[in-house]
Structure 1
């Protein structure tokens, strides 16, 4: 099994570097969009906004991605920093989704209560 670091192409110009990064971004962005979709699912499933930030889960993800980075020949500190940024953005998004999903139910309940009055 080859490591990810071994798949890095030798580049002689910045145009080469940018072309390779753009190709990776074309793979990463759809995956990040998919990952964000699961934040909406989590916001729908959780019963309290206090559940959105789960420190134990954050640490488990950090531990997992650090190990994966090392196995792939990467820099664990860099990967951890990237993931911490992803997780913070995901938590903020999930809080917004949690509120949005509950606001819809609250307004539905308000309309129902208003209709009964």
Structure 2
């Protein structure tokens, strides 16, 4: 069982001392389901990347922005849970932030969101 409060604090501390301003750990893996905790310091960007078949993001602390090539999917703050776009996107930390990324990979079923 993962203690999200403890993981949030630990990964934020690590991100603050990391030269790239980030920290991540896969905390749950069950078949196609994966949950990863990620911490980014303010101004740190995860570069543009493709989306898995299904993904959600839950901000545990801070504020992030999910950016599409020429648009913004949204800005998300502490306590918010969002279904991520299926488009190529990047993530920018607007302040020191930690979020839980839940992905489902390799599934051929349609999305219901």
If Rg and Dmax of the Cα atoms in Å computes to 20.2, 74, which of 1, 2 did it come from?
1
Note: helix-only ellipticity at 222 nm (-39500 (n - 2.57) for each DSSP H run of 4 or more, over all residues; to 500) at -28000, derived from one of structures 1, 2, originates from structure 1
The highest value of relative contact order in percent (Cα under 8 Å, 6 or more apart) among the shown structures 1, 2 is in 1
Looking just at FRET efficiency 1/(1 + (r/R0)^6) of positions 12 and 36 (r between Cβ atoms, R0 = 30 Å, to 0.05), which of the labels 1, 2 belongs to the structure with the highest value?
2
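Every read-out reported here was derived from the displayed coordinates using simple, explicitly stated rules and does not represent laboratory data. The structure displayed is predicted, hence computed values, not measured ones. Cβ atoms are built from the backbone, for glycine too; each structure is taken alone.
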